[in-house]
Structure P
Amino acid sequence: MSNAVDSDETPIVSVQQLADYIAAGCKDRAAFRIGTEHEKFLFDRNTLKPLSYHGNAGIGAVLQRLLEQQGSPILDDGHLIGVRYDDGAAISLEPAGQLELSGAPVASLHDTQTELHAHLDTVKAIGEQLGFEAAPLGFHPLMRRDEMPWMPKRRYAIMRRYMPQVGTRGLDMMLRTCTVQVNLDYASEADMAAKMRVSLALQPLATALFANSPFREGQPSGLMSTRADVWTDTDHDRCGIPALFMSRSFGFERYVNWLLDDVPMYFVRRNDRYIDVAGHTFRDFLGGRIPGLEDDTATLADFADHMTTAFTEVRLKRFLEMRGADAGTPAMMVAQSALWVGLLYDAGALSDAQTLTAGISRAELLAVRRDVPRLGLDARLQGRTLRELAGDVVAIAAKGLRARARHDAAGDDETQYLAPLQDIAAGAPNQSEYWLARFREAWDGDATRIFGELLQNDRSAEFFEVQ
């Protein structure tokens, strides 16, 4: 669950070698950890406009302040684009300057909570000095795509050129979305495959529970999760729910072959250069069939780079990444980690989740994935609304967290972090429903007011409880 750049220059000689590379992520259950990643938009306190990279109050300056406190720099062509910490955590930039904390691998959700709030306190303190605030929302509620800045990262320049060739919403994904995800371990190939099937089956539910992007360019978008809608037409070769992932024969080697043949590359890094190879397959690279790279030897570092360019709803690396949720309030971001830890890290809870999801077909998942951005918790799966399903799923997660028996200093276990989801399952509004009600009833149709209310409520676990 490391955020370090893989610099392993070992030449690739076989598919099995690549399968073994991923399998090296298998851990004893006692060593399972939790890694939470979350993004937020930074905006000028006075103008509400996103921060550019350059300038005394730009994102480059924000990163410099973070670097001065601790950590080592992450550079791209001389530009400071992130900060790496000794504990495995890192700060990085998404294409429009969305600031991301890739959390350290921690043992409990109590640690996740502590890490998140320490990070937010740090960002808030820098914001008070430089005049900006942070907005954890799934889709930017105000700005047009052409009003968003671009960060000086060469990887993103390649994606910027390629995205419009493979979908209509790829640039929106890059510039106007923010997510929260949790990265979790597996014990074996079979454990990975079981967790993959369960988490894919429940990813649409996560999208509905954590929906937090109902606005686009100052008006209701007609969607509960505008972010999730963007992902439906970003790049069908690397996104969504591949049939392979739900197969009973899914494993490391089959996944490697999918990456080699079905997921086009973006780039190859050589001597601090990014070489644009977008559209070619990694199998082409291995076979010396990419013009200009015919005599180049592909390495494990190249393969590690390539794995980061698959954007499926659940992504397999040396751990599993849950990718279906909008960014949200701190309480909801910790709740997202709590949901998946509860479902996947206790054997009894995982077994219950497998039983609950066993009959869900890929066709049903594709249908609900199509519906959930618009309908949210009212979307239906196997004759039930997702809100009805949520009650069962959150109960299983609570069972799993109780079984883990990880207590904080006050003696409370990790089930406390599921409270916002329990409220939503019982009928409370999710974040998007709440914001839409505020837009209609309290804001006089002025979506800019979401920023002020976010800042007032950003720590409240009771923000969305049943009224």
Structure Q
Amino acid sequence: MDIVALVREGRQAEVVADLRPKSDAGDASASNNLALVHRWLGDQVQEVAFALRAFQQDPSSPQGINTLFRALAGAGHFQTLTAIYAALPNKRRLVRHQKLLAMLAYRECNRLAQAQEIFDDLTDFPQENIVELDIAVRLAHAMSDHPSALSLIDRLEAAGAHVHVLRLSELFGSGDMAGALKVYEDNWRSDPVLATNTHAALACAIALGDRETVVRLAPRMVGSAREVARCYLEGVRDVLVRGAVRSYRFPFEPNNLSIALRHAKGEFYEVKSLQSLAPQVSPGDQVVDVGANIGNHTVFFAGELGCRVTPFECNPNLTPLLRRSVADSDLGSLVDLSHVGKAITDGPGEVFFNHIRADYSNVSRRSDGALTSVPSMALDSLELPSCRLLKVDVDGGEIGVLRGAEAFLARHRPLLVIEVMNFNIAEALSLIDKAGYAMVRENARAKTHSDFVFSPAEQEPPLL
């Protein structure tokens, strides 16, 4: 039977009628061919179903593995693909494009250590091939390996690829706001995809204090971005955020664009995530907010939910804004500001604060490139009678937080809400598992990190 010819003639029903009984009887080849037929027909659900059946019927078939990998990747079933790849006993026998698909799947799932293993196994990777170089760039970006990513972008450009968007993203991610803005200004008229990156250009212009560029960008802004540009140009000092209980006044901080975009709309930043956590706490419960920024989460937990909150924020540019948020919202009775200015890490002492971007900075034991130092402490030394929820968002410093919270987690067993950078995921998950916690939810909000919710393994997991 010439399956391709019959499908092209519109006789797919005849093909399916012939192959289906054979597939049902355990014929892996028939199942594989049915998957291919449904791919040609654009039916991804049936393609995946028969590809999985073919793999189950004969896990050693290279043809079946190839069909399965393509079906799962095409349908976006990356978690399933990575699970199957991990279970394959002879990974080194896979052909190159199968490994590339598996690597892409791990990257989509923010499992960069596993993606790196495949990368390392491809000894001649990347070739001078635009597709493969693009994969390598995205992996390097996800690992925050900016020098490697920029080098690969140069090679992509030499190979004839359009790289303006990639270069803008990489320069922005590394904190080179001037370089990123130049890429945008030089190329947005000729690159329609780059022209849509007005948010990044706005963030760069604001960070550089370039009012002239903000004035030029403002007419191209839509929604809350236009409001941010207006507030910046008019020198707005405060914005009002509306909650379900009442409204709150926050300092307007345009350099922190992700938060400013939501506050300019009168909404809490990450409001849906916060609302999903609301049923897990009660008035009077203790919340610890590590990486409080200007106080968005602290104010929500205290003002909207009536929790007692202990925030930590060590960025010298943000600590006065955090204090203002709490004071202007009249929440001083519920929020303990005595630890503001301290970094949470694995022990007491001093750490150096690194300003990478206004919305992404972190602490380090090394003084290289640091502008200032801040005192540090471990959560294990924090004297609290209880803690219902611990939120951690420290832009790469989460390993230090977790190492210094072993006794804290054992003593209080709080719900753990944590952002983990890709390059820390393997170690962070190991530390959290060692602490006796089970994952409730993972939200890969960005390609550089994942947001997780964990609960004590001995407890019934919450419905979020």
Structure R
Amino acid sequence: MENARGVLLLSHVGFSFMEDLASAVTTRGLKIYVLSSLPEPQHQGSRPRALADLADDVRVTAEHVLTQRDVEDYLDQLEAAGMSALCCLTVWEGYRHLMALANARLGVPDLDEKQILELRDKLALRNRLADAGLSRGRASALTPETLAERQREGGRYFVKPVSGIASFGTFPLTPDTTWADLERIAAEAHSNTVYASAFTTDPTPTDPADTDVSMAHDLGLPVEFLVEDYVPGREFSFEVIVVDDEPHVVAVHEKCEVTEAAGTVLENACVSPPTSLSQEELADGIHWVASVLDILGLGWGCFHVEARYAPSGWDLIEVNPRVGGSLISPSVAALTGGPGLVDLWMDSLLTARQPAEFLKALKDLSFATDGTTQNGNATFFRVFFADPGTIREVGPNDDLPLQPVVSHVLLKPGDVVESSSHEVFLGQVLWRMDRAERDEILPELLPASEHAIEIQYETERG
């Protein structure tokens, strides 16, 4: 049935950018098939209805985490009903291996499950790239012993979950860091319905009551942590689409404000193309990214490669086998004047068997190996994070030197923000400008943008 051709979207607890993904599918004249895990209790009434309004067919499972069996059963159900999924896509990193399994069954070229789970093991990944000469840093499993050793050494180190998401529990190691801090963050991650399953590279869901799962050397932690050499330099992200072993850097974002807080890292503002890199340095970065992807054998997919640049050269933060979060995809759309990163990823899957025409369009949108790009646009976006407290008033500020092209306010008056070891998004705002005018506009926009969303709290912030 030609009119039953569609795209399978995997949703975590009812969300995962479903509205954006559904719009991209509809634009291509295809049906929307959604498989979602059970939403949190406060959303169990609203989100399944919202998904039903978006999609042509929806299945919501009885658990908060999707499994391989859920995906296989839903594909069987679609086939039995005469509905044809052309490919599978998810932006939730914890389901990226399930997307790969579904695409393998559908005959769509993609990474395999093993590659994705290896990518999500940041301890092994760091040391593998160091062995290949592509990272100057090394990592070790974090134990009470290695914690004490690194503190005695007095160097600069960074702590993060071996497998994690949303900068949850990532922070610089200090002399004041204690094992109790790790226990608190691990317990918070393990008890979080939304995030818990993202903190393991074991694709088999576990009983939430099982506190012995995924422990670091039987140390009582339900989340493993690593400690790694601190990577110096300014921070960037490369937005990459890889088709048949050919990487294309669609955009490069420079993180012009990064705040390293006690229990997390807040990435506040990004500009693209970067302002602090020469063409030669950018070309070096593009070549370095291609080498990383090649060493890891990553021949298909969409990647958000986070890196830092210092006088000593490029070094890795992490390789995410998915679209970057926040406004990365809309920023790409503003840069290209057309497709965002989600669109390009979807088209790469839909054309994977015959990619020639798509590859030509992708090449025209991407950076050349010499660090140049044909796009004359520049973007700047700022992400806002909420402080602990009860929100009294919140909304966009219209008194800005340049009006934004995207403005999202994600919280509302009356919402209560708890203290947490992960970022709590308040909103995000994106601006587009001519690249030739960026250096004139940005100095005024950067400080003014800090007030693009105004917020007042009922209670004193802690």
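Here, each number is a calculation from the coordinates, and none is a lab measurement. Values in this document were obtained by computation on a predicted structure and should not be read as measured data. Cβ atoms are built from the backbone, for glycine too; each structure is taken alone.
Among P, Q, R, considering only mean count of other Cβ atoms within 10 Å over residues 293-300, which has the greatest calculated value? Can you show the working numbers first?
Working: P: 14.5; Q: 26.8; R: 17.8.
Evaluating mean count of other Cβ atoms within 10 Å over residues 293-300 on every structure, the highest lands on Q.
For the read-out distance in nm of label points 7 Å out along Cα→Cβ at positions 101 and 133, a value of 2.5 was computed from one structure; give its label from P, Q, R. If you can, show how the numbers build up before the last one.
Details: P: 1.9; Q: 2.5; R: 3.9.
That value comes from structure Q.
Name the one structure among P, Q, R that relative contact order in percent (Cα under 8 Å, 6 or more apart) of 12 was derived from. Show your work: numbers first, answer last.
Values: P: 20; Q: 8; R: 12.
This value belongs to structure R.
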